[in-house]
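What follows draws every value from the coordinates through simple rules; no lab data is involved. These figures come from a predicted structure and were not determined experimentally. Cβ atoms are built from the backbone, for glycine too; each structure is taken alone.
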Structure I
Amino acid sequence: MELAGKVVIVTGGANGIGRALCERFHREGAQKVVVADLEGDNARAFAATIDADAYEVNVRDEAAIAAMVSDVEQKYGRIDLFCSNAGIIALDGEPWWATSAPNETWQAMWDIHVMSHVYAARACLPGMLERGEGYFLNTASAAGLLSQIGDAAYSTTKHAAIGFAESLAITHGDDGIKVSVLCPQAVATRMVGVGDDSDGDMVGGTAGVDGVISPEVVAASVIQGLAEDEFLILPHPEVAQYRANKAKDYGRWIGGMRKMRRMLNLGTS
């Protein structure tokens with residue numbers, strides 16, 4: 001996909017990766033970028049700087065996503081690309097068991113990392129299928145291909161996000177629908193402890209083992225991945241080799257992850 005002349009929605013668009021995507025899509029000549037974010041004031045302020053539309057949207061609310069999609073379609077006639085990008089992080093917490101996070105955390109991650117992608121597809125597919133074209137970019141994580149030590153809920157739901165993206169691509173590829181899934185490791189955003197109101201300090205964990213890249217680097221990878229219709233977009237190229245190693249010898253890979261967990265000193269089981 002070339003972005004020039006396209007109508008694009010980005011959830012989680014006011015911060016981090018989402019903000020960088022919106023800026024880059026605008027620079028690439030998108031007809032209209034739509035910044036959707038839970039932080040409505042921030043979304044509106046940012047959108048004004050790139051001549052974008054802004055929506056205050058909680059991606060856990062299917063009706064809110066559907067209403068936004070309907071409004072954008074009425075204004076511009078179509079949605080060419082929906083970037084389901086919103087995400088959160090929480091960590092397992094004491095005593096650092098795989099079951100440590102409370103049910104509320106698991107449910108929030110399921111809603112945001114999986115069901116929001118389903119809601120977006122459910123809202124956009126009718127129009128896309130009628131036109132015979134459309135594109136979904138779903139932000140997952142390298143944790144969805146590998147794992148994030150110390151955050152079982154994050155890892156599990158990111159795996160599920162990739163599973164849904166696969167189903168979307170398999171089911172609707174013959175209908176002209178394209179799908180990419182974005183799987184970075186650590187990116188310099190609030191989610192890794194960079195900037196104000198950080199959601200968690202993950203820089204020293206497994207996500208940062210190959211360095212922390214900027215959201216702008218991620219956005220550049222996305223532009224290249226969309227241009228080549230790549231299903232997996234890997235801003236950290238090392239992830240491809242880790243994935244291959246995991247597939248080649250699952251037991252050895254798990255052993256290596258256990259060793260890394262011991263190095264991180266995340267409690268005892």
Structure II
Amino acid sequence: MDLAVGADDLVFECNDGIGRITFNRPQARNAFTFAMYERLAAICEQANSDHAIKVLVLRGAGDKAFAAGTDINQFREFKTLQDAIDYEKRIDRVLTTLEQCRVPTIAAINGFCTGGGAGIAAACDLRIGTRSAQMGFPIARTLGNCLSMSNVGRLTALIGAARVKDLIFTARLVDATEAARVGLLGEIVEDLAALERRADEVARLVASHAPLTLNATKQAVGRLQRRLTGDEDEDLILMCYTSQDFREGLDAFLNKRAPQWRGQ
């Protein structure tokens with residue numbers, strides 16, 4: 001099912017201890033292929049063992065998006081019940097690897113940050129956004145799928161249960177001001193140029209601090225936020241991904257029409 005990562009789909013470089021990960025599909029609002037998720041996880045694993053890497057900065061190429069979730073075309077490959085389970089397990093594994101990465105992670109967010117892209121941002125330690133940033137999980141009006149227990153738990157720890165339900169139920173995108181107010185963003189800057197400067201400034205600051213202190217803090221917070229994973233959500237995943245509604249949402253999205261939900 002995996003599509004090979006194009007040489008430039010996800011670019012990684014490291015200079016002076018700062019690793020920079022660029023989601024480089026601006027023509028698709030930096031939507032992720034399955035292989036890009038795997039590449040992101042591999043970079044985090046590299047940072048775990050390479051102590052020359054002090055911090056990771058994640059950003060999207062172009063001026064339209066950080067990342068607009070998973071490339072919808074990937075879902076067209078689903079053939080079996082296990083495909084749905086495996087997809088959410090993959091996302092859980094990748095985002096957990098990102099969240100538990102040894103080094104601090106900074107999401108530099110400009111434009112659309114939605115679905116899986118918002119999940120990636122939420123798994124980062126720090127989030128800086130421009131005034132044009134728009135964040136959310138519009139799955140209730142697009143595909144009709146669901147978030148895993150791990151993703152719901154991560155978001156709930158970040159912004160609270162009521163706000164998670166508000167975002168999912170209304171399927172709306174929040175602007176930078178609201179994102180900062182509810183905790184999705186830690187800081188707002190004026191524009192893309194300012195974002196690049198500020199992300200670099202924060203990365204250099206964090207990279208100069210005691211790595212064991214930072215790592216211990218990350219691990220301590222993670223232990224406080226242990227979440228249900230695995231079998232606890234398989235029934236929910238299958239309910240959504242194997243439904244007629246999911247197929248309808250996928251077809252409607254690809255054909256740019258409004259889906260007709262039936263709750264089946």
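Laid out as a table, the results:
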| quantity | calculated |
| --- | --- |
| Mean count of other Cβ atoms within 10 Å over residues 33-40 - structure with the largest value, from I, II | I |
| Per distance in nm of label points 7 Å out along Cα→Cβ at positions 153 and 177, the highest-valued of structures I, II | II |
| Per distance in nm of label points 7 Å out along Cα→Cβ at positions 49 and 241, the highest-valued of structures I, II | I |
| Rg and Dmax of the Cα atoms in Å, for residues 9-56 alone from the coordinates reads 11.4, 34; which among I, II | II |
| With Cα extents along the principal axes in Å derived as 55, 39, 31, matching label from I, II | I |
| Comparison of I, II - label where distance in nm of label points 7 Å out along Cα→Cβ at positions 145 and 185 is highest | II |
